[in-house]
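Colleague: I've put the structures underneath this note.
Read the figures in this text as sums done on the coordinates, not as results from a lab. The structure presented is a predicted model; accordingly, all values stated were derived computationally and were not measured. Cβ atoms are built from the backbone, for glycine too; each structure is taken alone.
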Structure 1
Amino acid sequence: MLPRTPSFRLDGQRALVTGASRGIGLGCAVALAEAGAHVVMAARGQAELDAAATEMRAEGWSVETAVLDIADLDAQAEFFGAQAPFDCLVNSAGLARHSPALDTRPEDFDAVMSVNLRAAYFLATNAARTMPDGGSIVQISSQMGHVGGLDRAVYCASKHGVEGMTKAMAQEFGPRGIRVNSLCPTFIRTPLTEATFADPEKRAWIMGKIKLPRVAEIEDIMGAVVFLCSPASAMVTGTGLLVDGGWTSG
């Protein structure tokens, strides 16, 4: 009998996407909804969430919105207490405050760690408590979780931490049938990165590291997140999927 390709569909599954109102988070929400999941889109801004959800419903996809600041752990606990279990969690909320390491202010360090590591940690544990067998947790990390970068000591520290906790949680949650992975993009063109790409020196640095002859777009991460949430990746856990155009290849 011939083997059959596992499904990339997510029909009947509930997915939570944080940071879902724009950029990479919105791309993830669209990808999962298009694959058949009922997507709960969470972010801090109601207006942007509503605008995105309206467009997605017009496509016939099943979505709802929730205003949530993931750095507020009490709000996190209240949110999960009011929700049915999720089959998938995609955490795309993040924060960056770049500066030379010698100029790092404690308040900037704390702000980045609060969102990128502390909040991400408890999102995963809150979701895992009720997640059924076959569930998937995906942290949107970064190529900077695998390498260093100028003026990015704090950001790199937070994302290296995400990579470490992903491996440890994969070992702990694996016996319960829950997979834990990270998705690690390179610089992706979004409204928030336009200023970086508009700087000729920074753009040259980026293109000198990416081995493919173009800038990454949001669409480049959409197939990857569907893969990590779907049965197609049923034996993938504890790993970082690099969508970096070869940046970390050397």
Structure 2
Amino acid sequence: MTVSGCGSANPHSETDRPSIVSLNPCADAILAEIAAQGQLLAISHYSHDPQASSMLPEQAAQFASTGGTAEEVLALAPDVVVADIFIQPSTRRALEQAGIDVVTIGISSTLEDSLAQIDLLGEATGNSVEAKRLSDEIAASWESLAWQGEPVTALLWQQGGIVGGEGSLANALLEHSGFASLSAARGLGQGAYLPLENVLADPPQVVITAGDEIAFNHPAMTRSVAHYDLPSSLLYCGGPTIPRALARLTEIRRQVP
């Protein structure tokens, strides 16, 4: 995480903590859980799109959203802006020149990364106590949902025919829930493309699909291997989606002989 700028207290905030605008969909979900009432002025527009959001629709609807332009953000006059590491340099410069603190976060690839990200956002926004509570809840869920027993071979197949490779949070979730990752065993990296023909040539015990792809429902595939669905929204981010992803994966694992 990086922070820059020197924002001052927002006189229109309903809390004495710094007011926030989030341009990062993964940060949206975290901040919605830890921010004080009235502190989070707006979230990213991605979180208002059910196909792109890791937030529950009813939760996202409680917050205004922005398209991420400097003009929109400046009109809201926040103290802190949370963005991803790919924020446009011109946007960042405009925000910093207005005296706004800019916090950037990357992609979490492990449980530890995700918990550290939550704690850092808590510190940057004056919500350390609430961040610690959320981190503790996620860590407890991780412990309670650890699968005990032999793993079964599984392929986590995502939109576009790509796989969650070794070193990704998606792969960690899979293995923690009682599955041995086929893509990791084959040395496929995060985002590697795996065609239907390769899956059929050496099928795993279970295929878990996330998203909508023609190959996922091909008759040859559905006849030859057990097939389960996982909402794509559970794989976009870490943070609050981790317990929900683990619950669904554990549910699937319990159905596999």
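Colleague: Once Cα Rg over 2.2 N^0.38 Å, for residues 142-237 alone is calculated for every structure in 1, 2, which label goes with the largest value? Can you show the working numbers first?
Modeller: Numbers: 1: 1.26; 2: 1.00.
Between 1, 2, the highest calculated value is found for 1.
Colleague: Cα extents along the principal axes in Å computed as 50, 48, 40: which structure among 1, 2?
Modeller: Numbers: 1: 50, 48, 40; 2: 62, 35, 31.
Label of the originating structure: 1.
Colleague: By the measure FRET efficiency 1/(1 + (r/R0)^6) of positions 22 and 222 (r between Cβ atoms, R0 = 41 Å, to 0.05), tell me the structure among 1, 2 with the highest figure.
Modeller: That would be structure 1.
Colleague: Out of 1, 2, which structure matches 1.00 when FRET efficiency 1/(1 + (r/R0)^6) of positions 30 and 110 (r between Cβ atoms, R0 = 30 Å, to 0.05) is calculated? Present the calculation step by step, with values, prior to reporting the outcome.
Modeller: Numbers: 1: 0.40; 2: 1.00.
Working through the options, I get structure 2.
Colleague: Among the shown structures 1, 2, from which was the value 4.9 of distance in nm of label points 7 Å out along Cα→Cβ at positions 70 and 182 calculated? Before the final figure, lay out each step's value.
Modeller: Working: 1: 1.3; 2: 4.9.
Only one of 1, 2 returns 4.9 for distance in nm of label points 7 Å out along Cα→Cβ at positions 70 and 182, namely 2.
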